[in-house]
Structure 1
Amino acid sequence: MSAYRPETRAVHLPQPPVEGSRPIAVPLYQTSGFVFDDPAVMADAMSRPDGSFVYGRYGNPTVRSLEEAVADLEGGAAAIATGSGMGAISTVLLGLLKPGDHLIAQQALYGGTAAMINELAARFGIEVGFVPENDPDALRAAVRPETRLVYLETIANPMGRVADLPGMCAAARELGVPVAVDNTFATPMLCRPIEHGADIVLHSTTKYLSGHTDVVGGLAVFADDALHRKTWHFAIELGASADPFAAWLTLRGLQTLALRMERHCANTRLLATRLAEHPAVAAVHWPGLPSHPSYELAGKLLPDFGGVLAFDLTGGRAAGERFMRSVRLALLAPSLGGVETLVLHPATTSHRALPAEELARHGIGEGTVRIAVGIEHPEDLWADIEQALT
């Protein structure tokens, strides 16, 4: 399938082997384990990620199909599916770092990731340094002999800062440090970080890959087989494995990812443009707007700019709370990437674990509202937002 474009490969999913014919849809293997006739084959299956299926924590045919499908879309060698996006992030961070190691992360991060990094520093003695997401020279200056990983986000949550993946990955590669990139906001339809030099790509499959607000899952894609195997051995001990039914639902969603991303991006463009002209709005944060600090970089790196925007209301926190109480079509709820439009207040939800100084570093204010734009008709969405603003 590698000869086809991502939009086509997302529809034609890898299938578990079946003799004589094959099903059109990937089957759901809802079983905790598998039976063997030969103990030697069973022992071999438990020792490697690409062996026979033996136990659900080690692997499952439905889960393997999801891993292979997303690895293919991202241009990776192999993948590990997990029970949540934070499960994938934790698997990579805990699997590759040990006490005394040094981690470099970009300054603007998803709140759960930032909290996890702070926990690593406090509990395990892993030192952390932060650099701008678009400054390869700052990255070079921050690297130490004990630096073991660089962590970036293609499009940062929630302010839309875009990482200079070619520049940052090249700088890290010069110094022999692997790079992990959270590609949840962009998806492989907008960006494939491995093509820019990344070693690991992370996804919360809860979001756009599944796309229907009915799954919690995560996934880590590896550019290199050796790094995948090393992390897989830790992953099965950590036990953050994906559930086969969640994987099956994610595969269903993956087939319409390209169509949904087109609509998410188009709707977000319309809302961002109109919000930027509204007198109740102080600033709009979406990398597709010329006013955004990542606008030029995003235009070079991405074909479109994603389905999440944030904006600051002139009335501060009170105005933000009033807006979220007033929406009727949009839903006040966490998460993103589903077909429905969702709104939330980052300072008290997605980034609630961060102290005030870190919120300020991320650019998140008391009046900042995040909208994860769905695929509804854009004029219906704007009518709802406009009435909530007034």
Structure 2
Amino acid sequence: MKILVINCGSSSLKYQLIDMDGEKVLCKGLCERIGIDGSCITHKANGGEWSETVPFPTHTEAFAKVVEMMTTGEGAVVKDKSEIDAIGHRVVQGAEFFVKSEVVTDAIINKIEEIAPLAPVHNMAHVQGLRSAKAVFGAETPNVVVFDTTFHQTMPKKAFIYGVPYEMYEKYSIRRYGAHGTSHRYVSMAAAKYLNRDDLKMVTCHLGNGSSITAVENGKCIDTSMGLTPLAGVLMGTRCGDIDPSVVTYMEQKLGIHGQDMADYLNKKSGLLGVSGVSSDKRDIEAAIEAGNERAKLASDMLNYQIKKYIGAYSAAMGGLDCVVFTGGIGENDQHLRAEVCANMEYLGIKVDLEKNKQRGADIIDISAEDSRVKVLVVCTNEELMIARDTKALVCGE
């Protein structure tokens, strides 16, 4: 069974074609600048890579080009689009309407569009992708939607309700939803399988340009750091993370900006970039630290400190801790961050072997010291495979 996994952004389309017989990636690629001058596609397959500048007025033309790249030329991996059995789509926000992955219907697309105000940039892009997929592949090819938020639907009310008048939740669905749920689900399952235990109290740290921390008990999310939107939680590449709401109104007065302009300020100009003044990329931050940049060091210290606080808080929430998982672009590759986060955590049972911490390349690496009571793992996330597995299960009725 061959499944095409799609992640649509407002001007992008990321894809992977996975053969579920062995769960092998046949090809993958990215369409960029959709609806913008200079749109292009990069396609990787059969050990090669091809890039082409081609106009993509909408996601429909991008989908058509993906089909062309997969079926013709040196990058071909199937003879015809009919060989693709199903399409799995990542959707960021499912609110409380979707507690599991679903086979797509027109009603589901309409509901994803209806709740778009909770994730306006993301959900509308997903809707475009869903409609474009139907236009290019036809009604005979089943589509499945996998939501970032569904893994977090097991949180108790005490974890997801905000301390504002309850009618805000009842009328406007204002609550904590979280994000990166597909990644947290994948790595928590992988860690449980690796440790051969289902009864784990685990903190999973998905760290990248966007970062979130999740408390997972017995395979279920009980709390997570992101909130109504992906702005909350720890310091991120360009997002501020948790701040006093009064900071926002105070800055509005001082800067004379409001509404979407302030939202952009907090989402796109803050975080590592805003504190360091250097970059949103953690690698650039580390290079600046080596060069003696104090603000870059401050940004790095803030991130490490905040992750450490969340691990401690979630350990308290679960009444113990068996495992910490690092994943995502930063979590999987930044040994210095992992070492700093886990430093002086022996009281909680966390102790890292600094030599093991230098290892890279394996899907799962145990970096725990021999006498660490808590397992510390680096797990390579695979959201695309998780989406493909859900798609296969729904289409095949498993």
Structure 3
Amino acid sequence: MAGISKIFVSLLLEGNNFEVGELVLSNQKIYFRYHSDFLRNGFNLSPLKLPFSEVVVSADKLPFEGLFGVFNDSLPDGWGRLLLDRSLTSKGIDIVGITPLDRLAYVGARGLGALIYKPEILSGNESDTVPELDLLAAEMDLLLQGASSEMIEELFVLGGSSGGARPKIFAAYNPLTNHLISNLKDLPAGYEELIIKFPSSSDNKEIAIVEYAYHKMALLAGIEMSGCRLFEGKSGRAYFGTKRFDRIATKRLHTHTASGLMHDNFRMSTMDYGHLMDCAFRLEKHVKAYEKVFRLAAFNLYSHNRDDHSKNFSFLMNAKGEWRFAPAYDLTFSYTGYGFHSTAIAGESKNPGRKELMKLATNFGVKNAGAIIEEVQEAISQWGTIASEFGISRNTMHAIQNAMEKIRD
């Protein structure tokens, strides 16, 4: 495979197309330059790390293999990267020499948010068919176990541009007809784009229902989330689905993760909720941004969601160039490898509690912090009722309840 040495970046923002600039690979270093016409639009795509000028710039090798974070956000990781590597290997392509620009070419127009990359290397044939969910889950299990799958190209088309460790697909859903189709470029009327998650081999069998229950609990806590629902396979097995927040109908919003904005390596993160609050204020330019992040920090603390890494927070920019904190996502009961929170609270990640939350609130002048904490705790106190409503087993319900009760207040 001949490597890609130049990528043209464009922005399809709420139906309007803009030529952004070029990424060039030269002597194992990646360079970027904005087009002068794009700069006049005022769409600063990455205000913290990417200079908004015509100057040719390059990023450090770490943490994103020489890419600026805004472009690294377009790349698949975890499940999506596994699919791409398996797809290329099945074609006899040596993945050792694959560069970040090659990977962006495979993403093309199918990535997160509104950025598009050309030339686009197409893999697999576009179809409007979504295979039966249980069948997809079985094939995903094969891949996770290291085996091959005859559906590798279908899986790549459905989920090859996705991030996160858990298997997932991008699809479109019509709530009136209860019909799923693949994410076609030209969606029929009445369909909305969503993500459907599948359990990995190490996940609790009830993980989809647990995440749906957490979504209900988060809404009670005053946290904004995209619409979520459960899908059912022929076996009756549940799968968690959520509406894409980077889409408004068929139009796109520019999306940037906290990881990409701050160049934080989410796998070895040093991020604190204070960094996230500062970032939110700098983008939204309003003190309400502090409260939104603080409320989410309290929820993640008291609900025992410790996989709160910097790729699990995002920001959206609209066609007016206005930024806002994205709806919350990936809220569910979780541990991390060492049992710590991925994002620290006022410097504490091992065993944070109310003391650290209040310290965080004091540092940023969140005057209603006590009321926010009480609202969050009241919502989380409904866990048993919500879990019972959705048929979560007593063992799972009590295991989560016990973990929550050990959190230091």
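Derivation of every value follows stated rules applied to the coordinates shown; laboratory data play no part. Remember, it's a predicted structure, so these values are computed and weren't measured experimentally. Cβ atoms are built from the backbone, for glycine too; each structure is taken alone.
Quick look at the numbers
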quantity: Structures 1, 2, 3, by percent of Cα pairs over 17 Å apart, for residues 74-129 alone: label with the highest value; calculated: 2
quantity: Test item: Cα extents along the principal axes in Å calculated as 58, 53, 46, pick one of 1, 2, 3; calculated: 2
quantity: Ranking 1, 2, 3 by distance in nm of label points 7 Å out along Cα→Cβ at positions 82 and 370, the structure that comes out highest; calculated: 2
